[in-house]
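Input: structures, listed below.
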Structure I
Amino acid sequence: MCRYTPEGINKFCEIVGVTRSRNIQDMGLLEECCRHDLEDRVNREMAVIHPLRVTLVNYPENKVEFRKVNNNNNSISIIS
């Protein structure tokens, strides 16, 4: 089930405008407006559902590395 934000719907209506004739708009435009609205407000998360096992032969066996990355590339204030 898709959930659309009020701001995304308002932006969609602003782009489409009001007309007296019947017309059809692509659902992708509504989804793009909602994505653009949520881009700065929502954390992005990803998960690996079916991981692939890899054996590295030229890497120390007990060494572990961690990387910290920004959650949103457009905003420095949102860091996971």
Structure II
Amino acid sequence: MRFLVAKKHIIIYCFVVMANHIHIIWQMQARIRKMDVRRDFLKYTTQQIKRDLKKRHLSILAVCHQKKLDYLLESVLSLT
């Protein structure tokens, strides 16, 4: 979230991290679209999780890649 604050897209008033989600009280700055904040947050968060998996949890990353390949293969086969 710091990058969104640094880019002056949002102001964060407070947040709490729960076991499986977060609560945030924040305000978007003028001329910033909600869809842009959402896109930037999801992209950045995904990149950080992937970086951590590559650095500390390669076996989990391998499972994720396999599941993605299986899903793509199922999708292609269902089209034929």
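Quick note: the coordinates plus some simple rules give every number you see, no bench work behind them. Source: prediction; values computed, not measured.
The value -21000 for helix-only ellipticity at 222 nm (-39500 (n - 2.57) for each DSSP H run of 4 or more, over all residues; to 500) was derived from one model only; which of I, II is it? Don't jump to the answer; show the numbers that get you there.
Numbers: I: -9000; II: -21000.
Label of the source structure: II.
When Rg/Rh (Cα atoms, Kirkwood Rh), for residues 29-68 alone is computed for each of I, II, the one that comes out at 1.21 is II. Given 32, 18, 12 as the derived value for semi-axes √(5λ) of the Cα gyration tensor in Å, which of the supplied structures I, II does it correspond to? Derived from II, not from the others. Given a value of 18 for relative contact order in percent (Cα under 8 Å, 6 or more apart), point me to the structure among I, II it was derived from. Working through the options, I get structure II.
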